[in-house]
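Participant: Next up: some structures, all given as structure tokens.
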Structure I
Amino acid sequence: MLDELPSRQQHVQYLRTVMVAAGVLPVRDEQIDGIPPWLDALLAAQPPHITRLIRPYASWSVLRRARGRSKGRASTPSVQKYARSRILIAVRFLRWLDEQQLSLGTITQRHVDAWLDAGTTTHLRLRDFLLWAHGRRLAPKLHVPWLGSQEDPDDFLDDHERWRLLRECFTEEDIPLHRRVAGSLVLLYGQRPQHIVTLTHSHITRRGTDTYLTFDRHPVLLPPPLAEIVQRLAEAERFGRRSILRDHDSGSELLFPGFRPGAFMDHGRLTKQLNARGIRVRPARNSALCSLAGDLPAPVVAELLGVHITTAVRWGRLVKRDWAAYLVARSEDGQ
């Protein structure tokens, strides 16, 4: 019944999380499992020939990859946004083909270029659907430019400013603890706020006097000042507004709990808080990743921080690091 209501309405989302936290509804990955009901409502208004194309594309391509990317970590709202945007663009393109009295199997590059030129850069998200359609012989091979940036980043913090901000995060007691931890993870490890907010107590490991934090698959040893504030955050009382379920502890495992029961903090809100404190997330991440890529081979950066290997290689290239020696060493060790 809740899935039949508009999913973007805040009161519907809040009611669902309260009922899940109270045990009335089963737990599900809301960012991904909430898409099929939305998809059903979207396709109900489409002609049958569009539904026959979009449903398998959404189910076996978009959602399948979304679940794969979220395996082992909590999904963020950006996962749902990514999936919905690609499905919507594909629907809009097919509706446009109908208006032009064209079919997917007979269109040419000229038709695709005309559609791209008539829209904004969001039309470039059509690339994913056309690749899928061509792979199943439903469309000819067509080219759509990649939406991602082809240029190297140019917004960085200088080392002096980066370390000054890190010292503030480690030592300034007037800064809320969760912002100190989040700022440190951005400045030191280049973590995205949307991944930071999903961290739980289970990501923290103690081995003797050492504290480790797992970003992806491998625990990362934290420097003592950061380890101290991470432990303090884990042991602190829940910050922010209290949920309507005052005696419920469904969010107790979350390091960055949100207002809704059992939900983590909105990453956009955390980003605004860090920016307001002077920790501009984008240049801070750029500087951290550049520093790490200069010290570590790309495969290590990818494995430790959970970034894609292509991203890690790109940063290694940016700092002109040659990690061929690392591959040779791995080979000699029999790994």
Structure II
Amino acid sequence: MSLLNPARNQLLETFALDATLIRGSGARLFDEQGEEYLDFLSQYGALPFGHNPERGWAALSAAHQAQLPSMVQPMRSPEAERLARKLAEVTPGDLAITTLTNSGAETVEAAIKLVRIRTGRSVILSTRNGFHGKTLGALSATGKPLYQQGFNAPAPDFDYLPFGDLAALEARLEAHADLIAAFILEPIQGEGGVVCPPEGYVEAAIALCRQHGVLTILDEIQTGLGRTGQLFACSNFLDVPDMLLLSKALGGGLMPIGACIVRPSAWDDRFGRLHSSTFANNALAATAACATLDQLLEDNGALIRQVAENGAYIRARLEALQRDYP
């Protein structure tokens, strides 16, 4: 029996996914027998440059050579502050104040805490089939009963609307806006089946929530950092969300890290004083994240433009298959 989560190990054996991988380079993985695999999964979007990216390792090696202190709480972390400045520069609108975390789910938890203390309200509204993580708060915001069964989830004060249904959101806001702290959603549902909403839905939802005094949390943990052919799915929005959540690709495939980036009008110092994390703000994760942003943005975002071109091509070919085989 495996001592590392035997239930998961049994699933891997059932689906013949139990190969022992010992080396990774770019999009290729190699097992103990020397068999080569093309990695189309990319750790659910956490490997923006593939396995063992040279730029990321060079940044971490430079940090090692400089003997940067990695964890210095409660003192200031220059690398974490450098990352926060970079994020403020590249995020749209007045998104500017960053809280760093260690994962996507922890980023969602931080956002939930912040909107509740900022508004004094408790209800978190999300979408059916949305996915926001598997810690209890994030799991409660995740609109998939499959993941909630047996965990006494959702916790109280979480509710769900159909994804892409602006009328349903408007009706809920008109009836109960005074109880709702925030509406959290993905710009494209990932775990829900790669579901794109109607054109303009996300930006209209943000504007509608703002009219009713409800904060918005845009979960770009999976879509952010180039995966939609823009740096963020909300890069060109006129109405930006009150909070933008990042993780996965932010660590460049080398370090776990997340970021909750907030408009000044949605920030609350009470949260800033009370919320903390032992490993957040560590210099190595922040160094890897800074290197990731630099690589994504170099040459005027050439890599992201290539993503947009590839995405348009693949989508066109898939739609052609769909027409041929309805």
Structure III
Amino acid sequence: MSLALRLTHGEHACAGRVELYYQGEWGAVCDDGWSRVNADVVCRQVGCGNTVLSLARYGPSSGKIILDDVSCRGNELALWQCSHRGWYIHDCGPLEHVGVICSVPGPSAHDPLAFPSELRLSDGWNRCAGRVEVHFNTSWGTVCDDLWDLNDAEVVCRQLGCGAAVSAPGRAYFGEGSGKIVLDDVICVGNESLLEQCTHRAWGSHNCAHTEDTGVICSEIPPELRLANGSSRCEGRLEVSHRGVWGTVCDDLWNLAAAKIVCKQLGCGLALQAPGLARFGRGTGSIVLDDVTCRGTEFVLWQCSHRAWNTHNCDHSEDAGVVCAGEALSNTTGRSVG
């Protein structure tokens, strides 16, 4: 049975609504009987620090309520090991979905770059193949290949928007990295949204050398990005190429934080506006992303939280746009960037 846990729609990777993946769907946890001990289990499971707020409100989940009356002792490794009513058994409403705020591990918790959620593949033949590197506490480090397998690689590929995992080579297949080894003994179910949501040793704790740096090979051509139908390459309708096909992005939840990632990715300076409602005209083809939610520290747009690729409830009248502060280049309507 595939089970996973995540925090979503929060201020950063260690805060948000508590959601469980069970029987092929994500759903919420009811706040009946919720305690700080329960929150401690959640924070530990998602690889974050101590509980800051055990009963936070981040709005209702779009899924079902999966657990109610959760009661943890505090030594559980996963929330579903705690006592509860039973799967899908509850007497709760949409305003009772529980959220948690955890501290960010490490000494640089006030630095947005300290959030352990940035990921890249290095020294491969494209952005979707290479040595796994994680940005943690202001520097990049590697991941040890102990217990590393295709389930772990699947999470990496999904987080980077690179399709399915093809291979999970270890023993520094893509060369030895430098700096710290930040993760070891990673065990993923395969459905996690972020690598740090998988079980692992404490951050920075390992028994490895860089000869054991792990790698990933994903199936997809890396997505690309462009702004179309504006007065310069730095403004226009947002279009994303996924699996070689260009499509648009729905304006549901679209905001300046997401536009910031686009502008940074295109080398277009600061984000000025994040217009919706097809301000730059309606696009054609697929709508490839919907419900995009960014923290603002991501390197590429598809690292932001979103529905699955090509899953949406929109039409092209809702195509999202971006206006960046970059220098205008006349008679240019789009430049793609992977």
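Participant: I, II, III: which one has mean count of other Cβ atoms within 10 Å over residues 27-34, as calculated, at 21.0? Walk me through the numbers on the way to the answer.
Facilitator: Details: I: 16.0; II: 12.6; III: 21.0.
Going through each structure in turn, the value belongs to III.
Participant: When distance in nm of label points 7 Å out along Cα→Cβ at positions 139 and 155 is compared over structures I, II, III, which one is greatest?
Facilitator: On the way: I: 3.1; II: 1.2; III: 2.4.
That would be structure I.
Participant: Thinking only about Cα Rg over 2.2 N^0.38 Å, for residues 187-290 alone, which of I, II, III has the largest value? Spell out each step's value before the answer.
Facilitator: Details: I: 1.12; II: 1.16; III: 1.43.
If we compare Cα Rg over 2.2 N^0.38 Å, for residues 187-290 alone over I, II, III, the biggest value is for III.
Participant: Please state which of the structures I, II, III yields -2500 when helix-only ellipticity at 222 nm (-39500 (n - 2.57) for each DSSP H run of 4 or more, over all residues; to 500) is computed from it. Please list the in-between numbers first.
Facilitator: Numbers: I: -16000; II: -13000; III: -2500.
Here the read-out was taken from III.
Values in this text are rule-based calculations from the coordinates and carry no lab data. Worth saying up front: this structure is predicted, and the values here are computed from it rather than measured. Cβ atoms are built from the backbone, for glycine too; each structure is taken alone.
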